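Just below sit the structures, each encoded as structure tokens.
Bear in mind that the values in this text are calculations on the coordinates, not laboratory data. As the structure is a computational prediction, the values presented were derived from the model and not from experiment. Cβ atoms are built from the backbone, for glycine too; each structure is taken alone.
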Structure I
Amino acid sequence: MALYKTRAVVIGRRALGESDRLMEFYSRDWGKVRGVARSARRPRSRFAGALEPFTLGELIFFDTGRSELVRVDHFESLNAFVRVREDLERLGRAAWAAECVARLSAERDPHPALFALLVRTLGALDAPGARPDWTAVCFALRAVDLLGHRPRLDRCASCGRDHPFAGPALDPIAGGLICARCQSGADAITLSGAAVGTLRRLRGLRWEEMLALRTASSLGDELATLVDAIVARLAGQLPRSSRFLAQIRRG
């Protein structure tokens, strides 16, 4: 039985049996890790409330190699991102980012840059004056690039026609923009010229500059809808947290 230590973020959990928890972490050194935290739901558990969603901490686990589930031995909280859990909009966007990581990454496939992006995103959502919708847009665009799904924005991904062209749409499966002539039968997302221009501009900005960028509310809404659709197409289904966010907006 091997013992491992790594930094990790809690991206999911559920009750298991009478007192245990089935945990899902996204770790710096091991990628997505699932395991059992024994007696975690007992009042005097050694985890002492550290296993809250979106908490960044030091994870210690045992791996026997005989199961995909590890045994969680210890989890020490380093940053609980308390403001994220105190506001429904921040909470929903954090859940959306965590679900994107969970659905778009494979088990035990380490990606330190994606881990760092998730931590930066939680930090941005936790900051005073956070812009949850825009933070989620910035996260998704960076995550899609890191995971190898960076869309082409300079020409039609189907016929090679140079952009600009009328009626652009983005097809995540084709790998970028497609022109109106190539959209027949394609599962593409229609974009305005302003949205295409903003996507290009965002690619040249650092993380802090992306977060600070101000756009018209209508353009921000368009890009939020776009990244939701991109994730849904790549993952094969709409994230559950998207429905939660829709309920918040209706409320």
Structure II
Amino acid sequence: MRFSLISAVWNRADTIADAIHSVQAQSHSDFEHLIQDGGSRDGTLERVRQLADARTKIESARDGGIYDALNKGIARATGDVVGLLHSDDLFAHDRVLERILEAFNTTDIDGVYGDLDYVTKDNPARIIRHWRAGPYNASRLRQGWMPPHPTLFLRRDVFERQGVYDTSFRIAGDYEAMLRWMIRGKIRLGYIPEVLVKMRVGGESNRSIGRLLRKSAEDYRAIRRHHLGGFGVLLAKNLSKLPQFLVRDRRAAD
């Protein structure tokens, strides 16, 4: 099984090296790493070219935002399974792809996901939040549940059958897409109960109050589009994040 790993990047010269190193350190080496650059001007491309190996494929062109960049990367993908690794993030350990491969080989599934750690920008070893996703059950969607998007790996034909990211969403396009794949596409998901990705805090959705409000509005639009419910689902989705901080505190106490 071959993986296509997509990293959408724009002006991330300070973090892209960590992402690339974590990809190249994987024990399962049958992958292509698709760098989808939005026209960086801070030295990102120079850094990528310094670190690139034969599996790195670089494309740099202006895009219409993160979801347009991801769609461009998906269009370039040739692997059996597509996963994302944002330019601020890194794999939690060097056996992530191996663990995902095992899940696909032992279960008849369309995709797999795991747990996620939110870490500080300057120290990926310092955990701010721990997102334990738990097993997938369609009934949990009305309780605001969703898999951690950065940990989600899908067979490439899911995109071909159910579509890619809707670029009319600027912040919550991942939530809308996952609802579409799970509700309309009825995809089968497997769960790996361990941290697969470390995600630096400070992403697009939580940089300001304005962005948080826009994200909530887009979440609500996605909920209504897929006939999942209304404000109750949106409230549950936001409240479900609180235990992530409590788990962090309990881990720190241990």
Structure III
Amino acid sequence: MRVDFITIFPGLISGTLEYGIVHQSVEKRLVEIAVRDLRDFTKDRHRTVDDISYGGGPGMVFKPEPLCDALEAIRVPGSLTIMPGPQGSRFDRDAARDLASFQHLIFVCGRYEGIDERAMEMVDREYSIGDFVSMGGELPALLMLEAILRFVPDVVKEVGSVETDSFEESLLDYPHFTRPAEFRGMKVPDVLLSGNHEQIRKWRRKMRLLRTKERRPDLLVKAKLTDEDRKLLAEIEKDLSTEVQKTRNRK
């Protein structure tokens, strides 16, 4: 896979690429990444990339010429151009998996009030990482890249860790514990120390269902639940009802 970033702050991107899974992917030659300075595609001596908005209003707007010239220089057949932005569709696990199937991704990192709409004609997809506005598209693009690379073959050594991550099967992840078995009076659940793999599997599944029910009940609506899942959810409902009753009795 090849990934290009178009930005007016190349250092913001390149510095981050020196760490973690992204850096390892580049070292292994599983992905090739290039950071392009949008100002390199300007033609005036001031290297101007923005201008005031027609019709008035606050803030500046990216000019169409440098961005279109940059995309025309970078794009090849099969390239997909992406822009992080608050007006885009929600970026999620399914989007990350889909984007991982492309051989060439180009991230357009906007700034200021936005990009001239005529240049948006060269953007294939716009994604939002949440209902908020950031200072620019660089950090959202980097977040998206890490999510995408997890689905690129051989990027993550333990394939199972990707398959059981939060949002797989529309469920959140289960709690994780490591040594020591007791820390500041808090103990690791007995089932995880039992060595009974079937009981551990069931406990983890139940915890995924419980966390999703408590924190993201909207995900349960689209989750593909098994008969075992429904039984575990019934147990959860019973446990929660019992806890509520105990609380009332204490009062």
Query - Cα extents along the principal axes in Å, for residues 32-143 alone derived as 44, 34, 30 - corresponding label from I, II, III - result: II
**Report entry** Parent structure of the calculated result 2.3, given that distance in nm of label points 7 Å out along Cα→Cβ at positions 104 and 200 is the read-out and I, II, III the choices
**Finding:** I
Query raised in the report: If semi-axes √(5λ) of the Cα gyration tensor in Å comes out at 36, 20, 15 when worked out from the coordinates, which of I, II, III was used?
Result: I
Query raised in the report: Given that FRET efficiency 1/(1 + (r/R0)^6) of positions 16 and 192 (r between Cβ atoms, R0 = 30 Å, to 0.05), derived from a single structure, equals 0.75, which label among I, II, III identifies that structure?
Result: II
